[in-house]
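Student: Presented below are the structures under discussion, each in the form of structure tokens.
Computed from the coordinates by the stated procedures, all read-outs in this text should not be read as laboratory data. Fair warning: this is a prediction, and the values are worked out from it, not measured in the lab. Cβ atoms are built from the backbone, for glycine too; each structure is taken alone.
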Structure P
Amino acid sequence: MSETLPNFGITKMKWARLAKVSSTSGSFDYSQKIYDWSARIREVTISVRSLSAEEEAKWRGFFLRVDGQVGTFTLTPYGGEKPKGAILDAFGRWKGTAVVSGSGQTGKTLNINGLPVSEAKALAQGDWFSLSGILHEVTTDVVSDAAGAGTVNLWRALAVAPANDVPLVLDQPTGTFKLLGDIPEMSWTTEQRGSGFSFRAREVLS
């Protein structure tokens, strides 16, 4: 069972989006040929501020439970907790219950419905959502029609087709990650608060 990343002390998440792409150049004319192997994955560097003794103990417990590269943990992208494109209701909730529209969909587009109707920006480029536990990012604004249907363009192609009517998690979307490397060094003394630290992690896609 995955742990959950602590929700305090984090000051920054820096994302790297990696693509398995190679290229060759022509021997005589410098022409270039690109080979896209379709593999995409994210890595994240997470920075944590100096912590109190109580906070440090909780972070330390988290890392020990994850046990370095052995275990997994879930996280929500900082700043991506809610979609920015859609109109929110009086309680700050997103007006919609987006679900997959049609089975058998793969590739970099996804047809959905349940969006706020007739919106020029039902979802905005840069919005995050999770689908069956995998994080995705919207690459262009999503326009919805009068029935609340629209098409999402994705950075990473869907490798496995989601079932019809599977919901898109737009409020607090989460993905699963593994540490890249060992447990980070942490310190705390009675004379002063410990120094901040950072660590890297990579998505788990299967």
Structure Q
Amino acid sequence: MARRAGAVLGVAAAVLAAMPSAADEPGLSLAAARAAFDDRDYVGARELAQPLAESGDAGAQTLLGVLHRSGMLGLADRDQAAEWFKLAVAQGDAEAEFNLGLMYYQREARPPQRPATAGAYQAAAAANFGAAAEHGHPMAQLYLGHMVAAGIGVDPDPVEGYKWYQLAAWQRVDLAVAALDRLSTIMSAAELEEARTRASRFRARLVAVREETPGP
């Protein structure tokens, strides 16, 4: 009987050892971290996200960046936030690209270019907004549209600026709708047609890419 009980316990231990832990299932842990964030349990969100971020999870890295930048954990630590965002940006995370762009835009992080002139901050912001906008991030498209239309950090191009505003407007960004109305008053009919054609082509290409990309 004792031998049989020992065998049963041994099998149970083997089964438990083989079962995935929270760390083995980053999607579940990241979902829990985001749920804690939504519940305003920011310390809990950090505790759940930290090990994932350190293991290379881009979503967790972005979440930590948001927590540190906002001061939700106490005093804001923008240097730490920028470092987490950069790690996620290296993996092509659109939310991190947008947030890092916003930090450059608001001069909360030093741009990679030296010296750190106004133009360097603007160019770094435009580059990161551009990367996020290419991934379909609506707010990045709004900011990029503004920078391109006004020539902030890039050469002015109302047609391209209108394109990005249009893409953001299609994603229900109200500020983009108002920006389209203002910008259209200084553009010719030919420019408006070209801008709308570019926006339509971009949206179709992005949809095609997403359909070809396998889900998690």
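Student: Starting from the value 14.8: which structure in P, Q was mean count of other Cβ atoms within 10 Å over residues 61-68 calculated from? Write down the numbers at each step before the final one.
Tutor: Details: P: 14.8; Q: 25.6.
Traced to structure P.
Student: While we're looking at this one, here's another question. Among the shown structures P, Q, from which was the value 0.98 of Cα Rg over 2.2 N^0.38 Å, for residues 141-196 alone calculated?
Tutor: Of the structures listed, the value fits Q.
Student: When mean count of other Cβ atoms within 10 Å over residues 45-52 is calculated for each of the structures P, Q, which structure yields the highest value?
Tutor: Values: P: 16.9; Q: 20.2.
Across P, Q, mean count of other Cβ atoms within 10 Å over residues 45-52 peaks for Q.
Student: Given -2000 as the derived value for helix-only ellipticity at 222 nm (-39500 (n - 2.57) for each DSSP H run of 4 or more, over all residues; to 500), which of the supplied structures P, Q does it correspond to?
Tutor: P
Student: Identify the structure, out of P, Q, from whose coordinates relative contact order in percent (Cα under 8 Å, 6 or more apart) was calculated to give 25.
Tutor: Structure P accounts for this read-out.
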